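I've put the structures underneath this note.
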Structure I
Amino acid sequence: MKKLNFITAIVVLLTLQLEAQNEVDALRYSTTSVVGTARYTAMGGAFGALGADFSTLSSNPAGIGLYKSSEFTITPSLYIGSTNSTYMGM
């Protein structure tokens, strides 16, 4: 019985499809998008070095130390991306 369970486990493990990277990852790493407040986007993302903006928390958490008072921020954002590609003329 143990041998049957072992063989079944081996067959199941060998038939699994494993992928390290797929087309979604290729698209994610081939595009750059600067997402943040209007101030952060206007500076092209370089505002992370200056700090004192809510958008910089992901790139420079120490920037929050420059805050002197409370702040409430709302920044609407719209991102529309489109990609067309062909493979060998198909």
Structure II
Amino acid sequence: MTTQSEAKHAPSGARFIDVLTEAVKTLSLLYAGTPDDLARASLDSYVAKITPDIGEAVGPDTAANILEAFAATVMGEKHRIERGCA
């Protein structure tokens, strides 16, 4: 099993972190103003689509942890934007 720290320090790990960071920015802006239930349903669908590839790269348990944190961060940023703290 690959830890998040190991994934970060793998040759493509930094790029992976950058891609997830950009996805958080893009999705939180996209979902801003959308009711939470609709935003979460769309986000869950997106996460389900990327789970197999990420699971293959870092292992299923690590992927689940990463994607849980990713989804929570997207929703948190969505709420921050909605409060006008952008």
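Can you say which of I, II returns 2.1 when distance in nm of label points 7 Å out along Cα→Cβ at positions 29 and 53 is computed? Before the final figure, lay out each step's value.
Numbers: I: 2.8; II: 2.1.
Matching structure: II.
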Origin of the derived value 44 (relative contact order in percent (Cα under 8 Å, 6 or more apart); candidates I, II): II
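Please state which of the structures I, II yields -8500 when helix-only ellipticity at 222 nm (-39500 (n - 2.57) for each DSSP H run of 4 or more, over all residues; to 500) is computed from it. Intermediate results must be reported in sequence, preceding the final value.
On the way: I: -8500; II: -28000.
For helix-only ellipticity at 222 nm (-39500 (n - 2.57) for each DSSP H run of 4 or more, over all residues; to 500), the value -8500 is produced by structure I.
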With FRET efficiency 1/(1 + (r/R0)^6) of positions 21 and 77 (r between Cβ atoms, R0 = 30 Å, to 0.05) derived as 0.65, matching label from I, II: I
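3, 14, 25, 23, 16, 11, 6, 1 is what came out when P(r) over Cα pairs in 5 Å bins from 0, in percent was calculated for one structure; which of I, II is it?
Values: I: 2, 10, 13, 13, 10, 9, 8, 7, 7, 7, 7, 5, 3, 1; II: 3, 14, 25, 23, 16, 11, 6, 1.
Label of the source structure: II.
Any read-out appearing in this document is the output of simple, stated calculations on the displayed coordinates, not a laboratory observation. In this text the structure is predicted, and so the values were computed from the model without any measurement. Cβ atoms are built from the backbone, for glycine too; each structure is taken alone.
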